[in-house]
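Following are the structures in question.
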Structure P
Amino acid sequence: MDKLKKHLKEIHRKYLRRKHKTNTLTKRNSNLPRLIVHKSNKYNYAEIVDRDGKTLVYLTDLKLKWETKSERAFALWKEVAKLALQKGVKKVVFDRNGYLYHGRVKAVAEGAREGGLEF
């Protein structure tokens, strides 16, 4: 049991280190809105927040029907990019929120880029 606790603590420590690093990078470019990624075991959440903390665009893929979670993430962020461009947001800072740049987070970035946003 002690090995499991140590392993989980190490995973959480690495997550916090990544989150701190991304927060530092987003604060450095604080004049741009943030493109925030959040994911649960089933769904993806999309949010673009300006530097004052006001939410410009928020969507979720609760109603989207795709084969995989990565495909849903790609479609969701493509839609978010379209809404952001309608509101005049073209350039953003990608805040992956401590998640590894792999799988759904990578699909998010590709969908936002294909939708027309610049990082």
Structure Q
Amino acid sequence: MENTAKEEIKEVKPYAVIATGGKQYKVSVNDIIDVETLDAEKGEEVVLDNVLLVNDGTLKVGTPLVEGAKVKVKVLSQFKGEKLLVFKRRRRKGYTNRQGHRQNLTKIQVIEF
């Protein structure tokens, strides 16, 4: 008996792994992500060259970076993230300290890589 199930060939959407702000992000074209603050104005295009991996049908892994690979992004906005609560306490001493923190972030859209 033959196997009559059709094999589905899943087409891989091209993606890249970039490093910015001490973090790594998996991005594809037209993705919108929030990253640590970039020194750029709204509407400006920025080229990120810390590309760790590119998969556009063939997988290219950098050691540590892929040579010649760049990701072009467009800055959509500069904003502050959600408020985080920092709470410190010393037991039996009556000491409490409460402080808030909001991280500066940049919303970017990937144009091409």
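Work out distance in nm of label points 7 Å out along Cα→Cβ at positions 63 and 95 for each of structures P, Q, then name the structure with the largest result. Once distance in nm of label points 7 Å out along Cα→Cβ at positions 63 and 95 is tallied for P, Q, the winner is Q. A value of 39, 23, 14 was derived for semi-axes √(5λ) of the Cα gyration tensor in Å; which structure in P, Q was it taken from? Here the read-out was taken from Q.
Given a value of -16500 for helix-only ellipticity at 222 nm (-39500 (n - 2.57) for each DSSP H run of 4 or more, over all residues; to 500), calculated from one of P, Q, which structure does it belong to? Of the options listed, only P reproduces it.
Each value in this text was obtained by applying a stated rule to the coordinates, not by laboratory testing. As the structure is a prediction and not an experimental result, all values here were calculated from the model. Cβ atoms are built from the backbone, for glycine too; each structure is taken alone.
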